[in-house]
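Student: Please find the structures below.
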Structure P
Amino acid sequence: MIVDKPVDDAEMDRLRKIFRKERIEVKSEGYLNNLELRFPNEPARHKLLDVVGDLALIGYPIKGKIIANRPGHSTNVEFAKKIKQYIKKNKHTKGVPVYNPNQPPVYDQQYIEKTLPHRFPFALVDKIIELSDTHIVGIKNVTFNEWFFQGHFPGNPVMPGVLQIEALAQCGGILAINLSGGGQYDTYFIKIDNCKFKHMVRPGDTLILKMELSAPIRRGICEMRGTAYVGNKVCAEGDLVAQIVKR
């Protein structure tokens with residue numbers, strides 16, 4: 001304990017009770033019981049470790065410079081809570097695909113039609129803008145002329161969530177077929193888990209479809225994590241499992 005002011009007898013009695021010591025003393029302003037420090041800057045080191053330990057509660061590594069003025073556990077924890085709230089609020093923006101309509105697509109609608117068995121009115125991917133061995137990003141331009149808006153809903157057109165998931169699945173099917181070699185394939189849903197719908201999709205929106213492999217494709221079974229965006233807002237997400245079968 002650091003003593004930064006003169007201590008009277010009443011305060012010494014209180015400190016004895018707090019620390020459960022029969023005898024304590026402070027000869028001058030300094031450290032209780034006149035202890036010697038192991039390092040000249042030991043108080044600063046102690047406070048630094050408090051800051052590091054309290055901010056570790058966030059659960060994410062921090063790359064940055066923190067200037068602390070008279071820090072303590074309570075203020076450190078409140079600061080950590082604010083950082084965690086900010087991360088949680090903006091977490092969805094990490095990894096959001098950027099769509100530039102001026103760039104030529106990786107695959108256009110004609111290639112998609114040759115690859116997937118889906119046809120009007122169930123062809124829900126217009127083009128592919130990114131493709132690798134582990135992920136794919138496609139585009140679905142949503143217009144008021146879509147057939148499903150006639151009944152979903154009159155006067156309040158909203159793209160059905162199940163069709164957003166179907167669009168994601170078709171986009172993922174292109175990736176799976178691309179990784180399976182030559183030939184024609186059909187794709188079949190097996191399972192959908194952890195599906196959530198967070199933002200409505202309306203006429204005029206550009207739906208960005210991102211599918212990421214969760215595990216290597218084995219025996220035609222494909223597991224992917226799908227996320228549908230409008231701008232940087234997540235509209236739908238879920239874990240999709242499908243089987244691709246060669247015709």
Structure Q
Amino acid sequence: MEKNKAYKVLAEQEKISNGEAKKLIDRGLVFLKGKKVNIARAEVPIDTKFRVKKLEKPQVLFEDEKMIVLNKPAFINSEELERVFQGTFLLHRLDRETSGVLLLGKDRDFQKEVIETFKKREVYKEYVAWVSGKLIEPVEISKRIAKEKKGGKVRSVISRKGEEALTKVEPILVSGKRSKVKIVIETGRTHQIRVHLSSIGHSIIGDEVYGGEQFERTLLHHKKIELLGKSFEAPEPSLFKRFEN
């Protein structure tokens with residue numbers, strides 16, 4: 001059976017360039033038999049038929065002269081939105097597959113004010129996630145987190161030498177062997193929620209980096225943020241209802 005690299009087969013299927021096909025795979029939008037294609041150079045039969053997930057557009061939740069508040073869809077890097085909304089800059093970040101409230105600044109003085117607010121931990125950040133296992137009691141996770149680089153990629157690890165981090169988790173509902181949870185973080189370490197939940201045996205569904213079961217995306221959503229007397233909330237994606245039965 002004749003084979004070729006996945007991105008080349010995808011390019012032929014979608015009538016796009018090899019570069020565009022590789023970007024779709026790297027972004028996490030390409031699936032084969034229900035599973036995400038993670039390696040663009042993997043060899044596949046030339047008659048393979050991929051499913052390509054459509055990239056959603058960010059929704060503007062609020063805008064004034066100081067900032068734009070977005071509902072960021074999954075599969076978009078936060079930095080990309082600075083180019084989409086020209087003249088803006090990130091006030092914080094969300095991981096690529098994390099959806100939800102994202103703040104873009106327009107005013108540098110306002111940026112300084114926001115940075116100071118984050119430093120003083122005067123920001124309320126609420127997330128919702130689906131995790132593996134039955135989580136039936138609230139839990140606080142205060143394990144220190146350090147960053148490490150491997151193969152050019154950054155990931156977080158639990159380490160006594162790391163920075164302090166606090167994550168509060170509350171159960172919303174249990175469905176089979178999975179749980180929907182509310183998460184409030186008081187610090188903002190890299191991959192904090194993901195590594196903390198993994199450390200207590202409740203990895204986020206779809207987060208294969210930290211031991212989560214395979215799914216079409218990491219089921220983590222930044223639902224609400226409150227700062228400087230303002231509150232913004234992004235509705236949960238419809239995908240989050242998948243396990244509600």
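What follows draws every value from the coordinates through simple rules; no lab data is involved. Remember, it's a predicted structure, so these values are computed and weren't measured experimentally. Cβ atoms are built from the backbone, for glycine too; each structure is taken alone.
Student: The value 2.6 for distance in nm of label points 7 Å out along Cα→Cβ at positions 113 and 137 was derived from one model only; which of P, Q is it?
Tutor: P
Student: Here's another thing I want to ask about it. From which structure (P, Q) was semi-axes √(5λ) of the Cα gyration tensor in Å calculated, if the value obtained is 62, 20, 16?
Tutor: P
Student: While we're here: For which of the structures P, Q does the calculation of helix-only ellipticity at 222 nm (-39500 (n - 2.57) for each DSSP H run of 4 or more, over all residues; to 500) return -5000?
Tutor: Q
Student: Once distance in nm of label points 7 Å out along Cα→Cβ at positions 209 and 233 is calculated for every structure in P, Q, which label goes with the largest value?
Tutor: Once distance in nm of label points 7 Å out along Cα→Cβ at positions 209 and 233 is worked out for each structure, Q has the highest.
Student: Once mean count of other Cβ atoms within 10 Å over residues 9-16 is calculated for all of P, Q, which comes out largest?
Tutor: Comparing P, Q by mean count of other Cβ atoms within 10 Å over residues 9-16, the maximum is at Q.
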